[in-house]
Structure 1
Amino acid sequence: MDADIASLYPAQGAGAVSTRFSMALVRLKHRGPLTIRDLAAQIGVTHSAMSQTVAVMKKDGLIESSPGADARTRLIALTDGGLALVPFLEAEWRATEAAWAELEDEVPYPLARVVDDLNRALARRSFRDRLLGHLDPRFRS
């Protein structure tokens, strides 16, 4: 699904945008400028993951950074190019939600239930632990 969503981007002039940028760009439009830590918390990813995303978005000219309240922080804000993409990204998000709902209507159980069930199972035993249980003992550390 991610690849199908991303396939829409080039026609809208958003070819440099990855689907992982979408929520960050939308949040920056509505709540920015933000620190990397605040942006990561609002989106629900790690500081490290957001820092990597910010680096790529900055390289692609979608965001800019400026000094924050202290030497350890940087404020992230949209450039004009990033801001111009947000209306499409918001429309794509609404279309994705509608397509997800349509897909869910075609299966005999709620897809959200599958996600909830998987999260509960992973809370009982992490995917890493499950992998280690199946990994050849020579490669366990």
Structure 2
Amino acid sequence: MKIDRAGIERLVPHAGAMCLLDAVTEWSADSIACTSGWPGADHPLARNQRVPAIVATEYAAQATAVHGALLEDSGRARAGMLATLMDVQLAAASMPAQGDALSIRAHLLSRSPAGCMYSFEVAAAGAPIASGRLMVALTEIAR
């Protein structure tokens, strides 16, 4: 099931330019795949007209937020916060100045009412930008 940007904005606690995902291309009970346009110099998290590679973790975190909302089938965002990043590997200090659309994949490793853990990969044209694991602490339903 493909979900467009408007659908994603209903499922994450970010809106406007800070909603970094453009589409969900596929998802299952244990994973999600998303795409996003290339983050250019006008990106909200750009510094000196470059986007730091660590920002890829925010793309992954937003993908996990969408996945969680889809699993809960509530049609809305659940309040939570990125609690921990682990084993993060960055291919460079910043994303290349130009490139293809981003591919964001997250795989659910564990989930409880208090939080969840995912592994993730962010790439462009098959070249890795960032990978690792993240933990999200969940709270009450938002909005």
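Since every read-out is calculated from the coordinates, none of them should be taken as a lab result. Here the structure is a predicted model, which is why all the values come from computation and not from measurement. Cβ atoms are built from the backbone, for glycine too; each structure is taken alone.
When Rg and Dmax of the Cα atoms in Å is computed for each of 1, 2, which one produces 18.7, 54?
That value comes from structure 1.
For FRET efficiency 1/(1 + (r/R0)^6) of positions 60 and 124 (r between Cβ atoms, R0 = 41 Å, to 0.05), the calculated result is 0.55, so let me know which of 1, 2 that is.
1
Ranked by distance in nm of label points 7 Å out along Cα→Cβ at positions 4 and 36, which of 1, 2 sits at the highest value?
Comparing 1, 2, the top value of distance in nm of label points 7 Å out along Cα→Cβ at positions 4 and 36 belongs to 1.
Here helix-only ellipticity at 222 nm (-39500 (n - 2.57) for each DSSP H run of 4 or more, over all residues; to 500) has been calculated and equals -18500, so which of 1, 2 was it run on?
Derived from 1, not from the others.
Match the computed value 1.7 of distance in nm of label points 7 Å out along Cα→Cβ at positions 12 and 132 to one of the structures 1, 2, and report its label.
Of the options listed, only 2 reproduces it.
Out of 1, 2, which one gives 0.60 for FRET efficiency 1/(1 + (r/R0)^6) of positions 52 and 84 (r between Cβ atoms, R0 = 25 Å, to 0.05) as computed from the coordinates?
Source structure: 1.
I have 0.50 for FRET efficiency 1/(1 + (r/R0)^6) of positions 28 and 44 (r between Cβ atoms, R0 = 30 Å, to 0.05), calculated from one of the structures 1, 2. Which structure is it?
2
To test your reading of the models, identify which of 1, 2 gives 25 for relative contact order in percent (Cα under 8 Å, 6 or more apart) when calculated.
Source structure for this number: 2.
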